[in-house]
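Enquirer: Got some structures for you, see below.
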Structure P
């Protein structure tokens, strides 16, 4: 551990689901016993976290009032020798005397993903968070990120002024998964229903495959809050006879077991700071089909890649993986073309 004499104030409101929550669980479970733990945590994670002994925790609700209260409490408690670690990816709203470190896990704060794909409520929240991230970015002494492509994008977003960025990827080591010889699922996609996860393009690709007589099974992990997306997927299943099953949100240990029950992970996300399921699938020796994007290559070597914006590209990657690739076009010559043209006039 560092010999730094000040305290570490751990600030993590709104971290209660997804990869961020998995990493939060890992950090708290590994917290040194001889180090004080002063934290602001999301109340929706209460009961699912292993809180260190002698911890001082303020549970933050999702309401505006509770979030503002936590910001003022954080600033009031922080002293010059302290460090504030903003695990939720945003700088503090209230200036304090302590040094601020930000763990940046969300590319959406950079404003490069089209917000029109999100729900109205999510769009408003992201616009507000993008503003906070940009306006108060100078309060951050150092950003911590999980990979080189995230560091590059953050530096470009930050502007011309120099910024300190530390690249230190980490994940919770997983127990080696026992692969079943008779896998239950052909493909698995571990992701929530946020727009950048790109479920619609994935399901459209499954529709294209069905039109070609290919119907691989696909397992999803969407939660109840993804109801509009789930309703749309159910319509596609009914229309095309797709073999898609939503297993719902589940504890991380149960989710890890899915890797052993699947033949491959498919990951069509268009924006990730790290991509924890990619790391977990690699650790489980599960073949990966993923978007041909930098964040993917940061953490794994997929067996097939595709353009995530193209259902056709996704479908072709699936066909290559299962050994039924699309045959390339075989152009005819001018004579054959004219013959077909003139024949059409008969």
Structure Q
């Protein structure tokens, strides 16, 4: 049985800050020239203080449902990939969205795989659909990363807020390989767990006694370590996907990587001998939105008429954990 992406939705907060505006607002020692030259980022969108990740995810899910022509009652499951849940541990952000959607027949849970979360979520949904117990699953990547950044740390310029959602459906009509998710690769390297993390707030370092050091409760990243990892696994994952699917680079219409840093993609493209035109990038306007970045990019590609039925694409994620993986999809 095929598993297809039936529709895509997204939500991008209205507030948009340029590099210079962000630097001035938070008195950050950086500049537009430095940020663009080191990351490719020019802008990022920031959610309202009153908005949580579930609010962003709900809007993206509603658009995905509308574009699929489905009501909430048709959804058998909701998987939310997020590193910034509404609440620490419980309740799941997916349950908050389930209630607001009125998807009363759906199971709901959160998935924590950092910026690879959407990739992982697609493969989890595919396995569940193959059981035949449900017909449609919402996979949502929703992030309010600006809620966990330290605005005095220059790394804060890397991140933005957004949500993307897809309706993933069982498709018994098309022969295998003619539509839907063709293959997947999921991997992790836990030896790099400390390279990208929020140190306090979990069971390792509870918040019971409070923390005066903001570095313990905000996102911290070893930039060079994460960069080297990301370049390596982007190359490794694409090669593995092509080998598994018996496809070549020329068979791919686009490669859609996690939008972390344009220099990561440029370095990987150079190693692979692939022109940058093969990669779809939108980091200039949105920055790094973690688990939301790939579904948001897919929705944008549809809006620009770049993605059509029958196209073959590779999507690749990498991030905290350290996790990485990808999918090849026949659109």
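Enquirer: For which of P, Q does FRET efficiency 1/(1 + (r/R0)^6) of positions 36 and 148 (r between Cβ atoms, R0 = 30 Å, to 0.05), calculated from the coordinates, equal 0.80?
Expert: Label of the source structure: Q.
Enquirer: For which of the structures P, Q does the calculation of mean count of other Cβ atoms within 10 Å over residues 92-99 return 17.2?
Expert: Of the options listed, only P reproduces it.
Enquirer: Where does the value 4.6 come from, among P, Q, when distance in nm of label points 7 Å out along Cα→Cβ at positions 172 and 204 is the thing being computed?
Expert: Computing distance in nm of label points 7 Å out along Cα→Cβ at positions 172 and 204 on every structure in P, Q gives 4.6 only for Q.
Enquirer: Could you figure out which one of P, Q the value 19.8 for Kirkwood radius over Cα pairs in Å was computed from?
Expert: Label of the source structure: Q.
Enquirer: Comparing FRET efficiency 1/(1 + (r/R0)^6) of positions 76 and 188 (r between Cβ atoms, R0 = 30 Å, to 0.05) across P, Q, which is largest?
Expert: Q
Enquirer: To test your reading of the models, identify which of P, Q gives 2.4 for distance in nm of label points 7 Å out along Cα→Cβ at positions 228 and 252 when calculated.
Expert: It must be structure Q, since only it matches.
Enquirer: When you work out mean count of other Cβ atoms within 10 Å over residues 52-59 for each of the structures P, Q, which one comes out largest?
Expert: Q
Enquirer: Suppose FRET efficiency 1/(1 + (r/R0)^6) of positions 68 and 156 (r between Cβ atoms, R0 = 35 Å, to 0.05) works out to 0.65; of P, Q, which structure was it derived from?
Expert: It must be structure P, since only it matches.
Enquirer: Of the structures labelled P, Q, one was used to calculate mean count of other Cβ atoms within 10 Å over residues 276-283, giving 23.0. Name it.
Expert: P
Enquirer: Next up: Looking at relative contact order in percent (Cα under 8 Å, 6 or more apart), point out which structure of P, Q has the largest value.
Expert: Q
FYI, it's all coordinate maths here, none of it is from the lab. Just so it is clear, the model here is predicted, and its values are computed rather than measured. Cβ atoms are built from the backbone, for glycine too; each structure is taken alone.
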